[in-house]
Structure formats: structure tokens, C-alpha cells
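Below are structures written as C-alpha cells.
Derivation of every value follows stated rules applied to the coordinates shown; laboratory data play no part. If you're wondering where the values come from, they're calculated on a predicted model, not measured in any experiment. Cβ atoms are built from the backbone, for glycine too; each structure is taken alone.
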Structure 1
């Protein structure tokens with residue numbers, strides 16, 4: 001399968017048949033799913049998240065797998081759920097937010113969904129909280145990649161701290177104590193064999209059965225991990241490391257559902273210093289409230305984390321799997337008038 005292309009040209013990932021062996025672990029041991037369940041993923045099967053956790057895991061459990069040929073929308077997901085009555089839903093944060101904004105979340109619970117999982121990007125605390133209030137059940141947030149197929153880390157509480165999924169081994173890339181954000185090396189039965197004809201990328205990411213994703217993690221004292229984003233998501237501002245992912249999470253929480261999406265990136269300001277730029281998409285009909293709440297949210301941030309540039313845009317550049325293309329965002333908007 002191909003990577004999503006968030007950092008450049010998509011890479012062809014070579015998987016072994018053994019990958020399927022571990023696909024059901026997360027569904028069975030973390031989510032408690034079994035042969036009696038009906039599983040529905042809103043994403044399409046070319047997305048590793050849906051392929052591994054819905055189709056492969058569902059069939060290996062002996063469960064029923066629901067497939068939908070239509071591109072997912074908030075109303076469309078609700079209609080599929082009401083028609084086919086899944087007990088477990090795998091979706092992405094953006095769609096969970098849109099379903100909350102459209103007021104259809106309660107319909108999913110009423111139709112019998114008892115388990116929700118989220119992946120593809122970090123699940124905002126405000127979205128997790130809103131989903132729990134609307135349905136009585138908060139989504140379990142997972143982390144995975146095209147190179148792992150399955151979700152190798154997960155969070156099932158409000159801490160946003162990640163725990164390893166079954167059968168996962170991991171170590172810090174450079175053997176450090178974990179205080180500084182670092183890349184990890186992962187070992188798991190579902191890890192890919194490598195990349196097709198991309199030797200340079202393969203040398204950077206694969207080593208004797210281990211795989212290192214491009215994201216950075218910080219290890220906490222309790223053994224959990226904090227996702228800090230990719231290398232270019234960490235900015236050195238006034239001598240301190242700042243994660244744009246933290247900025248995004250805080251401002252999504254402050255927006256109270258008035259924005260459809262937002263993204264923070266680093267740029268060099270007029271003084272030649274690194275600053276943060278924020279790009280946001282207001283929900284239709286809530287433009288004024290969105291601006292007010294984002295302004296208030298920025299004012300509440302520590303000075304180092306406050307965006308120096310805010311642009312309101314009609315949409316964010318996303319991959320076919322719904323992931324943000326930060327590099328394309330910079331190419332499209334940075335350098336144009338504020």
C-alpha cells in the first residue's frame with residue numbers, strides 16, 4: 001500500500017502476509033470486540049487504518065464487516081449506521097467533529113454503536129469530551145502508520161498519553177532517557193518489509209525488522225508516551241522547544257466547535273526569527289464567533305506558543321486519507337499578505 005504523502009511523494013510499502021496475523025489484537029484486547037460484533041470504518045480500504053482495523057481485524061475475529069462505497073460525510077455515516085447497525089465504528093477526528101457539529105452523534109449511539117476508535121491524527125480533547133457527552137462513550141484514540149497497518153499505540157482516557165498495543169516492542173532511537181522528543185524504533189508482527197525502490201528512505205526508517213516513523217515522542221515517568229508531531233512540527237522559539245501539535249490542540253479546544261479545522265506551522269518572521277502561523281477554517285455561519293474564540297484562545301496561550309500570524313482560509317490541504325499536508329500549506333499561503 002502507499003503512504004499518505006503528507007511529507008512528499010507517497011512511498012510504496014511492502015507488507016508480508018504475516019501482517020494479517022496481528023490485525024485482530026487491538027480490536028480484541030483493547031476494544032473488546034469479537035465474532036458477535038459488526039464493524040464499520042468510515043475511511044476507505046486504501047487507508048491502512050481502515051484496512052487493518054476493520055477489514056482484516058473483523059474477518060480474523062469472525063465479525064461482520066460493513067463496507068460503504070460512498071465518500072464519508074457526517075449524514076452519510078449516520079445513515080449507514082442506522083441501516084446496518086454496527087456495534088463498533090472506526091473513524092477520524094475530523095469526521096467525529098463534523099458529526100458533532102451536524103448533531104448526528106446521538107443517532108449513532110441510538111442505533112447501537114457501543115465502541116468508537118479514532119486515528120489518522122491526534123484526537124482533540126474537546127472532540128473526545130463532546131463525543132462522550134453526546135453518546136455516553138468516548139473514542140479510543142490510536143496511533144499507527146501505513147508501515148504498521150495496525151494501531152501500535154493507543155489512549156483510552158483523557159490524558160492524551162499513549163500506551164503500547166499488544167505485542168509491540170519499542171525503544172528510543174538514540175537510547176536517550178526520553179526527556180527530549182525523539183524518534184522511536186518499533187518492532188511488531190505487522191511491521192512492513194520496507195519500501196519499493198526507495199532505498200534512501202528505507203535506510204532511514206527500517207533496520208533488521210525494526211521500523212522508525214517520522215514522528216517524535218517524549219517518554220513520561222509513568223512509561224506512557226507523548227506524541228509531539230514530526231521533526232518539523234517542533235519549533236525552537238526563544239531557546240525552547242514548542243510543539244505545533246500542542247498549539248493546535250489548545251486552540252481547537254478554545255474554538256468550541258466554531259471551526260472545521262485548523263493547523264499551525266512554523267515560519268521565519270520579519271526579524272528572521274521562528275514564529276508560529278495559524279491557518280483556520282470557520283464553520284459556516286459562525287465566522288464571527290470563530291474569530292472571537294480563536295483570538296481569546298491565542299491570548300490564553302503562553303507567550304512562546306502564541307501564533308504571530310493568523311490566516312482564515314476556505315479549506316486546508318489534505319491527502320486522500322484526510323491527513324494535513326503542512327508542506328503544501330506553507331507553499332500555498334506563507335509569504336502572501338496576511
Structure 2
């Protein structure tokens with residue numbers, strides 16, 4: 001009995017529900033945004049359920065890789081001659097239209113120039129060819145289905161002035177094929193170079209955070225190219241920010257200063273003595289300096305073996321017999 005009542009109620013509810021309107025599902029409706037791939041915007045790009053007029057072009061597309069807003073009033077006016085009426089605009093005042101594209105970045109363009117110059121004009125590997133354009137370059141926008149990499153149409157380079165002139169094409173792109181991209185600037189083979197990032201005083205020890213690596217022309221020569229080769233060394237003189245480091249700019253850090261009180265360690269086979277002394281000069285680990293023996297007031301030469309420690313090794317003395325050679329004895333029987 002209960003089951004019969006439930007079925008009856010379900011039947012009545014079905015009768016009371018409004019029937020779906022097939023026409024409502026086919027009502028032309030405005031889209032809030034759209035992405036197009038071609039040169040023109042068609043009615044079907046902007047209107048859902050546009051029917052037979054969906055392929056009719058009504059606007060020019062934005063440039064590749066850009067977007068634009070089209071006012072709803074303009075859209076309605078443009079499609080009016082095509083008998084598309086009663087459009088549901090969803091209360092929109094404009095539609096955003098985006099033109100799809102493939103982006104070739106400025107970094108990719110610079111890399112392609114380096115590759116083009118690599119192995120020519122006395123230049124080495126492409127990663128060591130640094131390019132400087134005459135003006136800031138923008139990303140290239142080509143059709144989304146354009147494949148492959150930029151092809152060199154023309155290339156000139158003057159090793160004396162380091163100037164280049166290159167023109168690129170992309171055969172799979174109608175846009176770039178019609179108007180090839182041309183770039184000018186300078187290019188040179190470079191090497192990594194360590195520079196300091198802050199002012200450093202004479203004698204200050206360099207830390208990794210004080211340094212960075214940049215690219216410098218190979219012709220400069222003598223630059224330090226690895227940060228690890230500079231960390232732990234000291235500035236031989238004052239260093240300014242962005243200064244490229246050369247070997248002559250650095251030295252081993254001083255661990256003994258002039259007039260420091262030091263321990264003099266005297267070493268000889270089977271013997272080691274320690275004395276107090278005064279450094280007569282400054283030096284780093286392994287340097288030879290003069291120290292004054294505090295007791296004898298005599299200066300000796302020693303090697304800095306640790307902070308505040310100077311080691312003096314015994315000098316092996318070669319004994320030389322300076323006695324006169326005995327006169328030869330006369331032969332027996334001689335007069």
C-alpha cells in the first residue's frame with residue numbers, strides 16, 4: 001500500500017514538472033571570451049548556437065599574441081544583417097577576444113644569433129658568444145601551429161668592430177615568412193669572470209656571498225673565472241663593486257701582522273724549543289718573515305705555520321776540515 005502511494009506521488013510530480021523547451025537550448029547566446037587562431041573573427045566564435053551563419057567573418061582578429069575587447073553593441077550590429085535575432089547577451093557589455101600564438105622569446109632569439117655566429121669568424125662555442133642588440137628586442141609572435149626554429153636568411157659580422165647583422169625567417173609561419181625579422185648589434189666571445197658585489201678593504205677576506213660571476217670579453221684575459229678560486233683569499237688592495245678580479249688583486253690572508261707577539265718554534269732533529277718573539281713584518285700562511293727573539297734581541301728568519309706561530313728550522317752545517325795537509329814524509333834512505 002505504501003509503495004503504491006509513493007509511485008502515485010512520483011507520477012503526479014512528473015506531470016507537474018515543466019517540460020524542457022528544446023528551443024531554449026538552441027537560443028543564440030553571447031560568449032564572454034573567446035580565443036581565435038585565424039586572421040578574422042567569425043560569428044560562431046562570438047555566438048553559441050549561431051547556426052548556418054557561424055562561419056561568417058565579421059571582425060579582424062587582434063594581432064598574434066594579443067587580445068582586445070569588442071563591445072556587445074558592435075557585435076549585435078554586425079550580425080544583424082545575417083538574420084540572427086533574439087540573442088541572449090547574458091548582460092555582457094563586451095567580449096574579450098584573444099589571438100592564439102606561439103611565442104619565440106627574446107632569449108631564444110639571442111641564443112639563435114649566438115648559434116649562427118658559433119664556429120665562424122674565429123668564435124668558439126655558442127654558449128661563450130655573448131650578444132648585445134642595438135635596441136631592446138621583443139618576443140616574436142607567430143601562428144600557434146608554426147613549427148621549427150628560426151632560419152638564417154643573411155648574416156654578416158665584422159671581427160674588428162664586433163658588429164653583426166642577421167635576418168631570420170620561419171618557413172612554417174606565414175607572418176614571419178612575409179616579413180623576416182632583422183637584428184643588429186655586437187657579439188663577442190666571452191669567458192666567465194668573478195666580480196665583487198660590495199666594497200672590500202685591503203686585507204679583507206672574500207666570502208662567497210661577496211662574489212658573483214659575469215661574462216667578460218675573452219680578450220681581457222687573466223680574469224678569475226671560478227668563485228671557489230677567490231673565496232678565502234684577501235684583497236691585496238681596495239676593491240670596488242662590479243670590479244672584475246684578477247689574480248694580482250688577491251693574496252693569501254695575513255695571519256701575522258707586523259709587531260705581533262708570536263711564538264718562535266725552533267726545530268732540529270730530536271729537539272724543539274719555543275720562545276717568545278716579535279714579528280718584524282706581516283705575512284700569510286707559508287710566508288717567510290723576520291722575527292725578533294725577545295730574549296737574545298737577535299732577528300731570525302722563520303716560516304709562518306699558524307696564526308701567531310713562526311717556525312725556525314735548524315740549518316745543517318757542513319763541517320769543513322781547514323787543517324793544513326801534512327807534508328809528505330821523505331823516503332827512507334834519502335839524504
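If helix-only ellipticity at 222 nm (-39500 (n - 2.57) for each DSSP H run of 4 or more, over all residues; to 500) comes out at -4000 when worked out from the coordinates, which of 1, 2 was used? Comparing all candidates, it corresponds to 2.
Structures 1, 2 were shown, and distance in nm of label points 7 Å out along Cα→Cβ at positions 133 and 253 at 1.4 was computed from 1. Set 1, 2, criterion relative contact order in percent (Cα under 8 Å, 6 or more apart): the highest-scoring structure is 1.
Thinking of 1, 2, which structure, once Rg and Dmax of the Cα atoms in Å is computed, gives back 19.7, 61?
Numbers: 1: 19.7, 61; 2: 43.4, 170.
Among 1, 2, the structure yielding 19.7, 61 for Rg and Dmax of the Cα atoms in Å is 1.
Computing FRET efficiency 1/(1 + (r/R0)^6) of positions 69 and 181 (r between Cβ atoms, R0 = 25 Å, to 0.05) gives 0.30 for which of 1, 2? Numbers along the way, then the final one.
Numbers: 1: 0.05; 2: 0.30.
Going label by label, the one that fits is 2.
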